[in-house]
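Below are structures written as C-alpha cells.
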Structure P
Amino acid sequence: MYQLIIKNGRVLDPANGIDRVASVAVENGRIVGVNGFEGAEALQVVDATGCIVTPGLIDHHAHLYPLAAIGLPAEAVCFASGVTTAVDAGSTGCDTFGDYETFLGQSKLRIRAYLNVCSIGLASLPRCMEDVDPAHFDEEAIRETFDHFGDRLLGLKLRTSREIVGELGFAPLKATVALADKLGVPVMVHCTNPPGSIPELLSILRPGDVMTHMYMNKGQTLLDGGKTVCEAAYRARERGVLFEAADARAHFSFEVSEPAIREGFYPDIIATDLTKFSMHFRPTAFDLVNQVAKYTQLGIPFEQVVACCTSRPAEDMGLAGEIGCLSPGACADIAVFRQEPCAIEFGDRPYGDPDCVTRPCSWRLRTMLTVRNGEMVYRDQML
C-alpha cells in the first residue's frame, strides 16, 4: 500500500518530458513513479480529474519573514500557491543570516538563500537602502558564513539600482563578482534602474550568474531602442548568464515583456520577488501560480513556463533530480492545479504593471493540492 496516489490528472513534468493523463504514486516521502498505479491501494487517493499535476513549484526569488521585516509569511503563501521550495533573495547578510538557522531548520517549506553583500542585508528597509559600498564589504565574515551555512546558501545578491549605488556606479557589482569568484559561487543582480547600460551590466556577469527583473522598464532596459532585445543579452545568454522574471510591484512592464516574448527571448527562471507589499498591494505579482498564468497568456508555451518554475531553477540550485521533477526517487513535492475561466483584465488582477497597463485574461490557475515531502500541506476543499 502506497502513502499517496494522485490519479487521473494531466501530469506535466518538463524534466522528464511527461505530459499525459497518468497517476503519481508516493511512498516514504519519495516519488515511486508515474503511471501504472491506477488500481493500486494507498492511504490517500486523490482523484485529480480535470486538473494539472506538476512537480512542486520553486519560487527562486522571494523575501521571507522573519529573514526580512518586509517578508511574506512563507508557508502560508507558498503552500497555498503550489510552491514547495522558496529562495530568499538577499534579505540577510553575513551579520544576520545565522540568526535564522532555527527557523530555516524547522520550516516545512524548503528554503535556500542568496546572501546579501551588505552585512545586514535588507534589515534597514523600508527606512533606508542597504550599504553596498565595496569598501564596507566584510569579506572575512562573508566567507565564514558560506563555510558554515554553505548547504543553505546559493550565492551572493546585490541590488544595483541608481538609488542604491549612487555615484558608485557598477563598482559594487564588479566587487561582488570578484568576491563571488573567490568563493566559487554565483551572483544574482537586481537590475532595475541600473547606473549604466544593460550591455555594460551584462558584460560583468559570468556563466551561472542571474540577472533578475529582466522585464523591468526603469532606466536602461533589455530592449535596444525600445523595440528589440539588445544583442548583448543574446551574447550573455550564450555564455551562460541566466535571465529571471521576478516581477514584484515595480519590476515588470508590458512595454518590455511583450516585445521580448514576441521575439522569443523568454525567462530562464520565473519567480515572484514577493514581499508583504508585492503580495497584497496592487499592482503586484500576487503569487507564483499567478505568474504561471500571466506568462502563459503573454505567449510563452505553458510547458515552458512550468519548466521555468520547476526543473530550471532546480538545475540552477544544484538540486536537479531531487526537486522540480517527478522522477522515481525524487522528493515527493507535488502541486495540483485547476484551470478556471475568467474574464478580467491583467491590471484588475494583481499581475503587476506599475504603469497600470492592462491586458485581457481568459483563465487563471487555482491551487487544489500541495504535497511537500509526501505530506499534504495544502488542499482545496473542492478536491
Structure Q
Amino acid sequence: MVNKEHESKYNKDYTKFNFQTRAVHVGNNVDKETQVIKRPITMGNSYRLPYDPSVINWSGFDENIYTRNGGSNQKFLEQKIASMEGGKDCIILGSGVAALSGLFFSLLESKDHVIFSNVTYIAVYRLLNELFNKKFNVETTIVDTTDINNIKKEIRENTKLIHIETPGNPIISIADIKKIAKLAHNNNILLSTDNTLASPYNQRPIELGADFSVESLTKYINGHGDSMGGSVSGRKKFLDIMRSQAQVNLGSVISPFNAWLIQRGSVTLPLRMEQHNKNALHVAKFLEDLEPVKFVSYPGLKSNKGYKIAKKQMSPGYGGVLSFSLHCNHDEYNEFVNHLNIITSAVSLGHDESLIVFIGEEDERLHLYPKEFHEGFLRFSVGIEDCEDIINDINQALKKTALI
C-alpha cells in the first residue's frame, strides 16, 4: 500500500516553482513501491506484460515493454529535462550525438534542405556536411548564423530546418535565437538549437521561440564527467517520431545507469553553473589583460562581438567555456598545456574540473571560422575549482613556457 501522506507527491505540479526547486524535485519523486525518496536504478531490460499481450504494439513507447523502447529511469529524467527547458516534452538518448542524429534522421527526408551554422559540434558538421547529403540526398548549406542576413539569403522553398548552436563550439560565437526563430517560422521552417554550452540554467531556446532545444547531457547537466546522454526537448508530435525511429528502430536508447547518473548530477546544475559562470567571466577578464594573449572569445566580455545578444538571451550568466589564442607557435601551445597542473588537457566540457584542448592549424573546419582563429587556439572549459588556483595555474604555465 502507498502511504496516504505521499500520494500528493506523485502527481505534484512543479510548474509554479523556480528553476532550482524543479532541478531538485522533478523526476525525483517518492518511489511508489519502496517509499524510497530517490528513484532507484531499474536495471531490468524487460517488463511484465499485460494479461493479453497480443494487443501490444511491440514498437510502442508509451508503456514499459522493453528498455530499448524506453525505460523508467529514462522517463523520469525526461520529465526533469523538459521542465528545465520549458518544453512540452523531451526525449533522452544515449549521447548528445545520438540526440542530434536522431533529430535529423527523424525530421529530414530526401530533397529537404537544411541551413546550419558554420560553428557547430564536429558530429553535426559530419552529419550534415557529409553523411546526410551523400547517403540520403538531403541538401545542406553552411552559413555564419551570427548574421541573420546570411540565413535569409539561403532560404529555399524546400528548406525544412535551420540548425544553430549558441554559444557555438569551439569558438563561442553567438546567434540571436529569437530573431532566427521568427525568420524560420515566417517561412514555415523548423528551428533547432544546440544549447549545450549554455545549459538550460543560462538559456532556454524554446522560451525564445526555437522548436527544439538539444543538450549533450554528458556535459553540464550531468556535470561530473562520468556518464553520457543527450536530449531533445520540444513538441510531443515531433518527439514521438524520434521515439519510434531513432530510439526504438535505431536503438540509440540511453542505459538505465547513465540516466540515473545524469538525474543525480542534474540536481546540482544551478549551483555548479553559478560557479562556472563566475569563474569563466573572471578568467576571461584576466586573460584579456595578459600580454601573451592575442584574443579571448567569451560572450560575457563587453568587448565580445556577441555580448549584446548574449546579454539579452542568456541569464544569469554566460556559461563556463571560453576560447583564447596566444602569441606563440604550434609547439609552444602544446608546451603551455603540458605545464598546466590542475587544468587537464582533455576533450569534453562542463565537468566539475577545468579542461583545455588545443585546436591546431590542421583542423579541417578552421577555414569556416573568423581569421583570428586560423593559426590555432585553445578551448577552455573552466571548472568549479577555486578561481585563484585556476589563474595561478595559467600564470605558472605561461612562465614555464617563457611566454611571460
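Computed from the coordinates by the stated procedures, all read-outs in this text should not be read as laboratory data. For clarity, every value in this text was computed on a predicted model and none was experimentally measured. Cβ atoms are built from the backbone, for glycine too; each structure is taken alone.
In terms of Cα Rg over 2.2 N^0.38 Å, for residues 225-288 alone, which of structures P, Q is highest? Walk me through the numbers on the way to the answer.
On the way: P: 1.23; Q: 1.60.
Looking at the calculated values, the largest one is Q.
One of P, Q was used to calculate distance in nm of label points 7 Å out along Cα→Cβ at positions 169 and 337, giving 1.6; which?
It must be structure Q, since only it matches.
Ranked on mean count of other Cβ atoms within 10 Å over residues 97-104, which label among P, Q comes first with the largest value?
Q
Ranked on relative contact order in percent (Cα under 8 Å, 6 or more apart), which label among P, Q comes first with the largest value?
The structure with the largest value is P.
Which structure, out of P, Q, was Cα extents along the principal axes in Å calculated from, if the result is 66, 46, 37?
Derived from the structure labelled P.
Of the structures labelled P, Q, which one yields -6500 when helix-only ellipticity at 222 nm (-39500 (n - 2.57) for each DSSP H run of 4 or more, over all residues; to 500) is computed from its coordinates?
This figure was derived from P.
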